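Each structure below is given as structure tokens.
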Structure I
Amino acid sequence: MKTLSRIIVLMLFFQVVPAQEMDDGDPLLNRPADRTYDIILESGYLKVGVYENFPPYSYEVNGEPRGIDVEVGKQIAEAMGVEFKVHWIVPDENLGDDLRNNVWKGHYLAKRRLADVMMRVPYDKQYAYMQDSTGEYINEQVVLFGPYQQETWQIAFNPEKIDGVDTVAKFQYHPIGVEIDTLPDFYLSSGLQGRMRDQVRHYPNVREAFGAMQDGAVSAVMGMRAEIDHELGRPENNEFQFAGNGFPGIGKQVWDVGMAIKHTHRQLGYAIEAIIGDLVKSGDMQSLFAELGLRYSVPQYYREFLSEEALAKAEGRP
């Protein structure tokens, strides 16, 4: 009888647990431990992870999510026939922490708060297969996939302060604003054997760096191209211009931007990857960027197999 009682208790326990996992509680903050593709479709919504306060990629206006990553997420959800739900990501120390906290494990203070898919993840095979000192893959819990944009670095400058930026060496003599602790910060602070270091000015974000350029505190700002595009589209910045220079020694001048899912959710990844492929190849992705005043470059992933005609369509060229 004791054995039978234990079996009945175990049966009841395993009947209750899945029911609890299927109950999201607050749909914006919690989710079951393993939201598979079928569960997502059944639930009627897709939780898309985007970084908070990160214009033009993802940010809020009057409580509503905006930005290019939000728009791409909405397109994915619509193609899947489900509702878009935003999952705001507060950046941690590095990308690995962000993936752990928002894709496959959850933060220790909110382990059930996970996104179904995370946007704005570098699509980089070297990073994806990075190993630790013991030979274990660091990112084995996630799948990086679905490149949807090619990003690059960009400088904007004040033509009343400098006549152009044919080389970054000009910033040995003119102050330039950067977001603190970013690659432009490290690049300009260490480049040319440190000869630009004293001209680098640090700000919490690119928008505040542009504010400093409006005030005359800096002659230029360096950031990601979409960030620069977004700021130059603001009326108060219309006197500033794009620079056409390159960045020798920066490492990666351009890189593909994609998404991430938990490694056990490959069916979801395949479905999203097909949707992204259609958006890119049809030219709809380029149109999404253009509607927000952003320049668009097709990821290198597609450049390796698209014909010249197909690439022109993807780039919105006649």
Structure II
Amino acid sequence: MLKNTSSLVMTAPPTGAGANKMRVALAGLLAMALALPLLVTSPTHLNLAILILMAAQMGVSWNIVGGYAGQVSLGHVAFYGIGAYTSAIMFSIWGINPWIAMLTGGIIAAAMSLVIGWSCFRLKGHYFAMATIAVAEIIQIIFTNWDFAGAAVGLTIPMSEEGWSKMIFSTKEPYYYIALGLLLATLLANAFIERSYLGYYFRAIKDEPDAARSLGVSLSKYKQIAFVVSSFFTAMGGSLYAQKELYIDPASVLGTGTSIKMALVSILGGIGTLFGPVVGAGVLTFIEEGTRTMFGGTGRGTDLIVYAGLIIVIAVYYPNGIVGYVRSVFARRKAAKARKEEGK
């Protein structure tokens, strides 16, 4: 018997007036996002917007495997770092176009995920999460001691030329639009998965693995598909980070804190939802940057304390995240309205 048959049935998208309102709202949000650099003149504020977009893209990428398929990877920073190092090495050492390097980083990370997933998906629950952490730590140690990749010192991307072909700019606006475009591409991939048969299978694997197996769903196959797609987009985000910062080292792109942030923005906003990680990224980045502004160097590690506090609050009071909580409020209001109309 199924404990929760909703896991095997995709939520139908809104139809009629509800669908039209949603399209209008999304079109309005997109227009606002596109116009933001024209309205925000402060480089600091625009950089904050870029950080939110990049955090959202990381969360949306992680959400494919952690949210839809329910495989909590706490070592996803390994793919982020692979994307960053691939881009930095190919461009700064070999002179290869950074756009090609970004795509190559995604492909290499996807290939690595096949190797990692083949062994790690033999484990379940917290054992899988611990295995992914171990893999990320191993990869960090490799890059820390690899002289060709700069070892612990890291790599610097030369700013000898600027322009779209080099993905190097002296202003923030181009980075904003690249980050927005990458986020939109990742969201479109999530939307496709959510509405395709993959969405059915991922949700079934997450909530009812035994029932899914009895219906002929290959758990290992579809877990691996989720892992590959998620790692590809995560690596693309790492490549963008390298091009934006023009410097990377193992601590900045392979730190465990980045993995935790990927998971937390999704959990905070609403795990397994399309726009939950975007909402979570906005809230978390504001908190993160706010603590740095208030405390400066004396508040080192404050963001980790905030992360821990948020995890506790979410687990206890809002297990479905911000988006889930808002949905439940609207559902209760709708039910109350329906009961009131029936009473009349």
Structure III
Amino acid sequence: MARSDPGMILVAGGAGFIGSHLVARLLDEGNEVICLDNLQTARPSNLKLLEGRPGFTFVEGDITLPLPDAVTRHADRITRIYNLACAASPPQYQVDPEHTMLTNVVGTHHLLRLAERAGARFLLTSTSEVYGDPEVHPQVEGYRGWVSCTGPRACYDEGKRAAEALTFDYARAGRAQVRVARIFNTYGPHMHPDDGRVVSNLICQALSGRDITIYGDGSQTRSFCYVSDMVDALIRLMEWRSDALEPVNLGNPNELTVGELAEQVVALSGARTPLVHRPLPQDDPRRRRPDISRAQAELGWRPTVDLAEGLATTYAWFAQELAEERVPAEAA
């Protein structure tokens, strides 16, 4: 990838939660970045933080469709392509499961073809959901998963599995340099308040004085990685000096129950609202914890932000965001 021109970086899904943090970091490092997003799940405030920054270009477009000319005309300069384009929370990706599947398969194909044409390195953000409701714990990259291919989460789970297969097929055929990240639960500022993820749900419920909702008995476990750690991992993976055809788990290996997470949010907020239990969604995994041995050995990476610090920062961000949203409504 040695070029006299440092080139441009394309981030598909760059106005979303993780994507907007990644774009900001790449701009901070002096890169030119094209953010391609259909704004399906992105918060407008995420984009406003990026607009006007030197080196930033926003292109509205859906990767299930042919890529816009505003992107493809730069093929001779694009050197890196990050694919973060897909709704990532069950309530969002289940709204239009067909579109979710096509985003993962057809959209990934469009971006891989651009990577081949441009001679660019390609990074797919896959997911821990490829492991399904795992029978192996913690989850290692060699575990093939326990996934329902017909359930309500299949559009995302199987879509990501197919995207991984397509990505590695391109590499085996010598058509593109590829990297695949399997992202575990990530949280932090820029999340959508209504995205249905457990951290945003609990914090927004506590801030609004609503009942704190726990699905199931709260004994199911998750491992939460702060977004700045995840962005650092993605950049390290993209620049990894290896073309090994293997995915890399990225996440925080510190595991806790959803009930314990709720207790931390309640303590942080001082909320006195009751905890309310709801039925566990179909195919919701009982345990989730990454084995990050590969990321540690190959990328020299492990998370540095502990949960208490990350939750406090995220809580403060949501408090400000929700307060700003209420002001116009009250003024009207």
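When volume of the Cα convex hull per residue in Å³ is compared over structures I, II, III, which one is greatest?
Going through I, II, III one by one, volume of the Cα convex hull per residue in Å³ is largest in I.
For which of I, II, III does mean projected area of the Cα convex hull in nm², for residues 199-278 alone, calculated from the coordinates, equal 6.6?
III
Taking mean count of other Cβ atoms within 10 Å over residues 63-70 from the coordinates of each of I, II, III, which one would give 15.9?
Computed on structure III.
Read the figures in this text as sums done on the coordinates, not as results from a lab. None of these values were measured; they are calculated from a predicted model. Cβ atoms are built from the backbone, for glycine too; each structure is taken alone.
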